[in-house]
Every structure is written in C-alpha cells, then in structure tokens.
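The structures considered in this document are given below.
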Structure I
Amino acid sequence: MIAVRGEGEVDATEAQEGIEDEVKDARTRRLALLIAVLAALLALVSMQDDNTAQDAIRSNIEASDLWTFFQSKTMRQFVIERDSEMLKVERDGASPEKQAAIDDLLKAWAAKSAKYESEPESGEGRKELIARAKAAEADRDEALAANNHFGYASAALQLAIVLASASIILGIGWLAYLAGGFGVVGVVFAGLGAFAPTLLPL
C-alpha cells in the first residue's frame with residue numbers, strides 16, 4: 001500500500017533536503033578556500049626552498065674558493081720564509097756590499113710575508129681569508145638548515161592539500177581537521193625556515 005503524503009509533509013522534506021545541500025555547499029566552499037590557501041602557501045614555500053638551496057650552493061663555492069686562496073697564500077708565505085732562512089745563511093760569509101743587498105731583500109721579503117699574513121685593506125691576507133671563509137661556511141650552514149625546514153613545510157602542506165581534497169570527495173569531516181593541522185605544521189616549519197633556521201637542528 002502506497003502512503004500518500006500531504007502537501008505540508010512534502011514541503012518539510014524538501015526544505016530539510018535544501019538545508020542539507022546548503023550546509024554541504026558551505027562546507028565544500030570552505031574546504032575549497034582552505035585548499036587554495038594551502039596551495040598558495042605551498043608555492044611560496046617551494047620558491048623559498050629553491051632559493052635556500054641555491055644560497056647554500058653559492059656559499060659553499062665561496063667558502064671553497066676562499067680556502068683555496070688561503071692555502072695559496074700560505075704556500076707563498078712558506079716559500080718566502082724558507083728562502084729568507086737560506087739567504088740569511090748565505091749572508092754570513094758575504095762581502096759588506098752583498099750583505100747590504102741581502103738585508104734589503106730580506107726586508108722586502110719580510111714585508112711581503114707580513115702582507116700575506118694580514119692585509120686588511122684588500123681583505124686578502126691569511127687572517128682575513130680565514131674569517132671570510134668561516135663566514136661563508138656559516139651562511140652555507142644557515143641556508144642548509146633553512147632548506148631543511150622549507151622541505152618539511154612543503155611536505156606538510158602537500159599532505160594538507162591531499163587530505164582536504166579527500167575530505168571533499170569522501171565527505172569525511174575529520175580529514176578536514178587533519179588537513180588544517182598539517183597546514184599549521186607547514187606554516188610553523190616555513191616560519192622557522194624564514195626567521196630561525198638554526199633554532200631546531202634537523
């Protein structure tokens with residue numbers, strides 16, 4: 001036997017279905033907005049990830065070049081000091097004129113050796129090169145630390161986007177909350193990468 005609904009009963013059912021559709025539409029719109037925000041953050045984080053990787057490579061090359069230059073200066077300084085010692089031995093049995101010439105040469109070599117040791121004007125003495133190489137290494141280490149943080153941030157944001165998309169498709173609400181949690185984790189790692197890359201050693 002078929003039950004016939006009254007007109008008021010049909011209207012109530014349609015109204016209920018309409019409300020449920022509106023709630024679903026509103027939820028879908030909010031999740032779509034969340035996905036758009038997460039995607040925008042992911043794009044920014046990926047760009048910073050690439051930039052920090054390039055910074056690390058550049059700083060590493062600079063540090064390597066500076067250490068090579070430092071070793072070159074060290075070798076030159078060693079050669080001058082060795083030749084100076086040999087010249088001092090030769091000076092002992094030389095004539096006064098030759099001794100004077102040797103003294104002048106030793107003085108010039110001593111000045112050159114001192115310049116190899118420290119040359120603040122150009123920043124190319126051994127002492128200055130050590131400081132510059134260590135600074136470049138510190139920049140490299142900071143860029144690598146930031147790169148690690150941006151990598152974690154990128155992974156977290158990608159997971160958040162996947163979970164938010166799954167929440168829309170499957171209609172499972174708790175996936176949306178999980179997506180939001182991963183999004184927050186991604187933002188935290190991105191913030192650490194941008195402002196405090198060495199705070200958490202990863």
Structure II
Amino acid sequence: MSDYLDYLNPTRKILEEANLYSSGVEAAKEILIGGMQNGGTIFICGNGGSAADAQHWAAELVGRFRLNGKALPAHALTVNTSAITAIGNDFDFSSIFSRQLEAFAKSGDILIGISTSGNSLNVVKAVEKARELGIKTIGITGCDGGEMRSLSDCCVIVPSFSTEVIQHAHVTIGHYLMGMVERALREDKTI
C-alpha cells in the first residue's frame with residue numbers, strides 16, 4: 001500500500017463511522033435551517049484551519065454553493081483583522097469572537113463554533129456570549145467535545161484525537177450543513 005493510502009485510512013475510517021456523530025449533524029441542520037427561516041444570521045468562528053473553515057462555510061451561503069438564489073446572511077468572525085487585532089490588543093485574544101458577537105448578533109441568530117479540541121478559549125467564550133445573548137449554539141468539535149460539549153445547544157463531536165482527521169471530517173460536515181441550508185432557503189429560486 002502507498003504512503004498516501006496509509007495516510008487516508010484514518011480519515012476513511014472516521015467518515016465510515018459517521019453514524020457515531022450523524023445525529024448531532026442532523027440536529028445542527030435543523031437549528032440552522034430553523035434559524036435562517038426565521039430571519040437569523042449565522043456567525044462562525046474557529047482558529048487556524050478552523051478559521052479557514054469558518055470563512056469557507058460563510059462564503060458558501062453569501063455566495064453560492066450549488067444553487068443560485070438570494071445571498072444568505074452568514075459571517076465568519078475570523079476575517080476582520082482590524083477588529084481581531086484591536087480586540088486582542090485592547091482586551092485579550094480570548095475575546096476576539098465574543099466581542100464581535102456582542103456588537104453584531106441578536107436573538108434568533110446562530111453561532112457555529114469550530115474547535116478540534118472543543119477547548120479553544122476564544123471559541124468557548126463566543127459560545128458563552130452567544131448563550132447570554134439568546135443565540136443558538138452549534139459546536140463542531142473532535143476528541144471528547146471538550147468544554148463545548150456541555151456549553152453548546154448542539155455539539156457535533158468527531159470521535160478522533162487526530163487534528164487532521166477531525167478537520168477532514170469537519171470539511172465534510174460543513175459542506176453538508178451549508179448545502180442543506182442552501183437547499184431549504186434557495187431551492188427552485190433564481191438570482
């Protein structure tokens with residue numbers, strides 16, 4: 001077997017075991033669709049590769065994933081470098097997402113917090129702030145779910161301790177969720 005196929009095996013295994021976390025994915029889908037149908041906005045945050053996922057998923061809704069239609073309100077809290085660096089400097093790095101939620105989010109919105117460990121302090125603080133503001137929270141995690149497991153209204157836990165395997169599954173989960181939101185809000189609609 002090639003090194004590449006050996007590398008892919010843990011990811012293949014975790015995707016084949018999706019039944020272990022699929023109920024969380026379906027619950028997240030219902031929260032997202034319900035919130036969006038009631039005029040909510042999706043806010044997404046994460047660090048590193050998860051920050052890239054946040055941007056990617058928001059772009060699928062503001063732009064387009066598979067279907068044409070009206071732009072859907074989704075914001076990655078990872079992209080405003082001026083706000084992130086000012087908040088990090090004036091307060092602390094752990095406040096970079098919660099402070100933005102305080103400024104922009106309202107009851108009825110939804111927060112997706114992405115953290116492979118479930119313990120990223122700035123994501124945890126965002127989930128706590130969201131709950132304080134009356135915002136539904138979805139944790140997308142790995143390992144054992146970390147702190148986000150008990151803080152999130154819905155926590156999708158990819159049962160792996162390998163960051164890259166968790167991230168591979170997160171990309172798949174994100175595509176599924178954004179595709180389902182898009183289908184519910186854009187089906188048979190044109191620009």
Structure III
Amino acid sequence: MLDAKALQPETVRLLNRDEFARMASAGVFDDDEHLELLRGVLVTMTKQGEPHARITAWLGRALDRALADSYEVRQHTSYSATLDSVPEPDIQVISRALRRQLPRTAFLLVEVAETTLRKDQIIKPPIYAENRCPEYWVVDVVNQVVWVHTDPAKQRYRSIVKLGASDVLRPRMLPGVEIAVSAIPWWPPGSKRARRAR
C-alpha cells in the first residue's frame with residue numbers, strides 16, 4: 001500500500017461516488033471485477049464462500065417472508081451511503097418506492113462476514129452510521145454470533161450488542177420481524193452439526 005505520509009506535501013487523489021458511477025457506466029472496470037468504493041478508495045471484494053452464500057440467501061428469504069409489500073429486500077447490490085462511499089452490503093432492506101434507483105437510505109443493512117470481519121466491523125460501521133442507517137448487522141460466520149449496531153451518531157453507532165444462540169433478532173424499524181440466531185444455517189443442511197443445532 002502506498003504510504004501517504006511519504007508523499008507529503010502531495011496528496012492521494014480519492015474518488016467520489018459520482019466519479020465511481022461514471023467510471024462503472026463507461027465500462028472502465030472488467031465485468032468480472034467486483035468493486036466497492038469505501039472512503040474514496042476502490043476495494044476489490046473477495047469471492048464469497050459457500051457458508052457466506054448460504055447464510056445470505058437464507059437471511060434474505062427470511063426477511064422477505066416477514067415483511068410487507070412496502071419493503072424491498074436486496075442482496076449484493078450497491079448502496080449510495082456517503083459522498084465518498086458506495087459499499088455493497090450483502091442485504092439491504094429499503095422502501096419499495098426506491099426500487100428503481102440506487103438507494104441512499106435503508107431500514108436495515110446486513111453484512112455476512114466469513115473472511116471480511118475486520119472490514120465489516122471497523123471500516124463499514126462509521127460509513128453506515130454517517131448515512132444514518134438505523135440498524136446494521138454483522139453476521140459473524142466463524143463465531144456464529146450477530147453484532148447488532150443501533151443508534152447512529154455522526155460516524156459511529158452508540159450501541160453495539162452481540163447476540164448469540166439464545167437470542168432473537170428484532171430490527172427496530174421493521175416491526176414484526178423476529179429471527180432466532182439459532183435458526184441461521186451456520187452449517188450445511190444435513191451435516192451432523194446442523195442436525196445437532198435443531
């Protein structure tokens with residue numbers, strides 16, 4: 001990584017979300033290149049593993065089933081969070097009225113962290129808090145817990161709670177939604193561990 005201090009008095013030129021969008025529209029990036037813009041920096045996203053894909057799909061279906069028609073549940077799509085950040089959360093719950101545009105507001109954002117826990121716990125919370133997203137979940141695949149971030153203020157969440165197997169996820173802005181942490185398919189269906197978790 002380039003040492004910005006060694007460049008002084010020169011500075012690193014960062015991108016903003018409009019420039020990122022124009023570059024994507026112009027075909028600057030390869031079709032198979034998976035990128036998100038975080039604090040003005042282009043970040044190459046890692047390929048998701050099977051547990052990540054399984055849990056993301058399951059959570060998306062669970063939220064979709066529990067929500068009324070006024071909500072839309074999106075998976076792996078860009079989210080226009082701030083002027084310098086266009087992350088791609090694994091799941092976002094937005095108003096159905098926003099379905100034809102790149103959303104800038106959400107009721108809930110979810111990252112499923114299999115190999116990206118540090119990014120999802122350190123880099124993304126300040127971005128989502130600045131965006132004033134009321135609730136952000138980090139689903140920690142390795143430790144089988146969910147970190148629930150609420151009460152955004154400036155660039156941080158004032159409340160971060162770890163929920164485990166005996167807890168239930170109840171998003172504040174989505175009344176009626178209840179997802180037991182123990183119901184999340186941490187293990188492949190049919191495996192001994194999955195049967196034991198029932």
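One of I, II, III was used to compute helix-only ellipticity at 222 nm (-39500 (n - 2.57) for each DSSP H run of 4 or more, over all residues; to 500), and the answer was -32500. Which one was it? Derived from I, not from the others. Comparing mean count of other Cβ atoms within 10 Å over residues 45-52 across structures I, II, III, the highest figure is found for II. For distance in nm of label points 7 Å out along Cα→Cβ at positions 61 and 101, which of the structures I, II, III scores highest? Max of distance in nm of label points 7 Å out along Cα→Cβ at positions 61 and 101: I.
Here, each number is a calculation from the coordinates, and none is a lab measurement. Only a predicted model underlies this, so the values are computations on that prediction, with no experimental measurement involved. Cβ atoms are built from the backbone, for glycine too; each structure is taken alone.
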